[in-house]
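Student: Listed after this line are the structures, all set down as structure tokens.
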Structure I
Amino acid sequence: MFTPDEIAIAVEANRFAAADALSAVQLLDRPDAAATGARKVLVADALDAMADQLGEPRGEFWVGRIEAKHLLPSFARALSVRGVEIDLDADPMDETHVDTETAARFPAEAMSFRCRILRGGALSGSGVLVGPSTVLTAWHVVAPSAAYDPAADIAGIEVRLSDGHTYTASVIAFSPCSESEFGAKLPSDDGAVADLHDMALLKLDAPAGAALGYARLPATPTPYRKSSPMFLVHYPNGVDCGLGSGVTGKIRSITSRVGHSVQSLGGSSGGGCFDTKRQLIGIHQGKQTNGNGRYVPLERFVDKARDIVTADVAPPNLWSSDDTPDGRLVIGRRSLFQSFAAATVGGRVRGIHVKRTDPEGEAGQLEFTYDILQSLIARNPGSRLCRITLGTLIEDIPAEIVRRVADIGLAVGTIEERPGVATGETAPEAVGADRGARAADMVERAAAGAGVILWLFFDQPRVSFGDEQRSALEGFIARLQRMEHLRIVVAGLEAAAVPGQDYYPGGAAADGAVGLMVDYVRGFGRVDVLAALKAAASAAKRDIDDAEAGALADQALAGLASANGIYAPSLSASVADRLAADVRALFEDPANG
């Protein structure tokens, strides 16, 4: 079906046919004639003169006056019979109707994967997660605002997700807008924006989309269809106003930008546009001169984005300690999985240092880390796990490490005294450091001989170390970080000077010193409990709506102390216990319930 914008374009392109059609549709008496005693006739030349005087496009002015007389459908048909190409066919049913399940599910999904883009700490626009750590937005949202310069460095970008967490982001791909668009003006034609798509892909410093969900790029982007319903996922002026709804419309003389009728404000730029099938069709760019919005169609830049988005894979994850209903629900340990993924790849990250925000707090979460790690490593037959418990005073830590590794079936041997660095021949620190390094060499040879990656988990020590023991452990950890077949997880030891560079989830560089990923065991909030319940329901292949999940979360958190909605890490065990029966119920056959 035609749109008012298309009729306006037809008027300007077919002036004589339009004038004739205008006269024809006014031959019959109109309802206003009876009220005024006279017929108010629209005259083509008069409309042109008035439009010119007001500085408005003639076609748009005509359409406004014709619509005011309720004559636009008749005028469109009159144009058509005079040889002007006008689409009089009704819109297809599938463009105006949606599957009820899709319609019910999409709002919650969209509210979860939309995000605010900050530049220099201030709101700059909107965006949508399109992968675990990838955000799609408009280039002009992240570009320096002083002047149009596609070559300028882009820095100081942050993304605030729907759960309130803010992440540093870097631009990994972009296509700038045109200089006229940067100045808030429409391009004159497609040639003015050839290969200029006003898009940017941002990489978060953590794969938060793995928990919040993300919009997926369609295999084949939906081409523009006029008058099609669409939805805009955005934050106008940074405010949560829900979903914007409207229809698409053609923009005169250009196809590389598409109009729409959704009301938008500053902060809407970069928001995702979706069709009735809730598929991504483009990103909102700005407004037209008539006040309507416009977006850049996804089909214009999808090839530039697809390889990057496809390569953005979520880290390995567990919804419970053993991925079964009998395991303990995992609540708020997202960074542990990110750290494990980074250490698994190798490179400069050789393991994980799990720290408590309160080093004096109970060690339950550190022990739970071992349960999670055990399940993650069990998924890979090429990996083994050895737990090193330092619960009592151990004089010879390197020998204890070698013994524990031998206990899991790897042939290691024994550490022999070496002249010059034997006990009593030099300082205890030197003896310990040498024995620790040689123990790492021996364990590396054993793992390499077995063809496995060996993970060594060091529990939080319950006793204080002497100088030799401390040096031995430091020597072992320092040497291990250079071994191909070894990885380490240090639980606790927050006050110790653990060797190696500290890295943080999402921030590990491709080059630099070797080191460990730091995973802080932090407090959790209601949103983390909701995410855990959604993950359990997904594993059970069951749907759980926001209201049901919210009720379960509130029951599990009832009566527990919190500070600004954040609960102590130790309370996650209590919450998991309270939810255990409900989680198991998700896996029961409803037919037997």
Structure II
Amino acid sequence: MFKQSILSLVIASTLAGCGGSSTDSTPPPVPTVPTSSSPTATQVTGVITGFGSVFINGVEYETDSAEVSTDDNAGASETDLQVGMVVTLNGKVNEGGTTGNASSIHYDEQLKGPLDSIDLLANSLSVLGQTIFFDDLTSLDNVVLIELVPGDFLEISGFFDADGNLYATRIEKETESTKLKVQGMVEMLDTVNKTFTLSSLTIDYSSAVFDDFVEADLAEGQEVRVKGLSSALANDIFVVSEIKLKESKEEHEDGDDKHTEGFITSFESNSSFIVNDIHVITDENTEFEHGSVDSLLLNVRVKVKGEFNATGDLLAKEIRIHQRSNLNLEGAVQEVDLDLSTVTVLDVVFEVNNQTKMEDESDTGERFFDLADLTVGDFVEIKGFINNEGNNIATKMKRENEDDDNETELKGTVSNIIDFSFDIVGVNVSTNENTLFEGTDGDDVTQVTFFEQLQDDMLVEVKGQIVDGIFVAFKVEIEENDSEDDDSDEGMHRTELRGIVEGISDETLIVSGHNVLITSNTEFEFNDDELSAEEFWQLVIVGDQIKVKGDKDMQGVITAKSIELER
């Protein structure tokens, strides 16, 4: 219809130009028929944030004709993909940059193996000698963090930082497998004995097959993935059967489009740095979201959209600075506004956008879960942050089954401390004589002591219940804020480590590679019964599983406040 109207206008204009008697009159210009730009071919590396097609880095890609593959299955399907997986996608992005079509999607996990240890307060765990960090945005599949024990078999997807640590975007607990995988940077390469290390794990490649490169090309500092059988792992030495070079071998032409997400692992300046083995450059036209050019530093996590230039550099058009979630809220949905793309819980309004991770863990189990699926009364957990304009931005929203006890949770920075109450993101939290309090050092304290320690902008987690419109707290806990100076309290940080006893001496245990110092103030427990120090030393043996609460110094030594023997 539109084309027909334009054509009629062109004909009418032409006839009007021919109908006059004046020979020096200028005919009116012929209107230009608008044309739409063709989709842009692109390659994307990023985290799956939802389905209904596949959402990656804020773009919805149709997958009807896409070839899907994984490291273990060349003929996989979209149902093999899950929220939180880091994937590589080839396809085209439509004009506007919010939709596209995928031609191929490939997934490789970074780590697969048994859990060595977990520190719930440091949000870290160890698998095959590798350090993995998790946070509120990490997707968990068949995982309850407080229930993980050494030996649980985990598959982990995520991004490596400049220090070689893996930040998990997804952790899945699987049935135990005989096949192990580890990815990391080659260190301490010994070409004579054919060994190198990946963090604290020694790799023996004397019988390995090299995938897509040769042994002579193996070098210090390369990123590799190794595979082998669990039977080939003993005493922190892994005799691997396969080694694959993971560094980028992509060939790019001038003008090729690229979207990538990851940590800045090498930093020359805020106009020249490395993300995912790609040299990224910025200029005066680069646009920033949730930050500025001054936000670019080593180990900052970013999403970059840009084009390759003639020299192979990725010129960034847009850079999105990753924001940690400092808000956590659970409760029943009060309102959903599809026009404004907002959801209201506990009278707090959150904006939901195409970057929000969407998961449905309720009995409904909707794979293609989005804001339109929510109804008033649904129980949700929302993670997010407050942007520079003061708006609450949802980075993750998960629908769950409501707890039978109607318990809800709230985490955020504190304000408006009055008597024995305070506010978090505008929600007033009331405490009473039945509330349990945990202070700045992680110990149980009285209500009076807690409020003597509490200050504005402290990060606090609350568990409670809405009673007659008031949030009544069952438990409140002051948490360590990631933004605090690491040198505070002489670099000591609270820890809650669960691991295996590997060594025993007079005053020290070695627990999953951690030195644990026992003092006269350390308390002991076994099967919910208190133990004396003498009874503990008589019971504990190498191979025992224990849980340690205490303080970790900058050298990694833990001074134990309490130790629980778990058998």
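Only the coordinates and a few stated rules stand behind these numbers; no lab work does. All of these numbers come straight from a predicted model, not from anything done at the bench. Cβ atoms are built from the backbone, for glycine too; each structure is taken alone.
Student: Compute mean count of other Cβ atoms within 10 Å over residues 460-467 for each of I, II and report the one that scores greatest.
Tutor: When mean count of other Cβ atoms within 10 Å over residues 460-467 is computed for each of I, II, structure II gives the biggest number.
Student: Next question. For which of I, II does P(r) over Cα pairs in 20 Å bins from 0, in percent, calculated from the coordinates, equal 17, 48, 27, 6, 2, 0?
Tutor: II
Student: If distance in nm of label points 7 Å out along Cα→Cβ at positions 148 and 428 is calculated from each of I, II, which structure is the one that comes out at 4.0?
Tutor: Source structure: II.
Student: Here helix-only ellipticity at 222 nm (-39500 (n - 2.57) for each DSSP H run of 4 or more, over all residues; to 500) has been calculated and equals -11000, so which of I, II was it run on?
Tutor: Computed on structure I.
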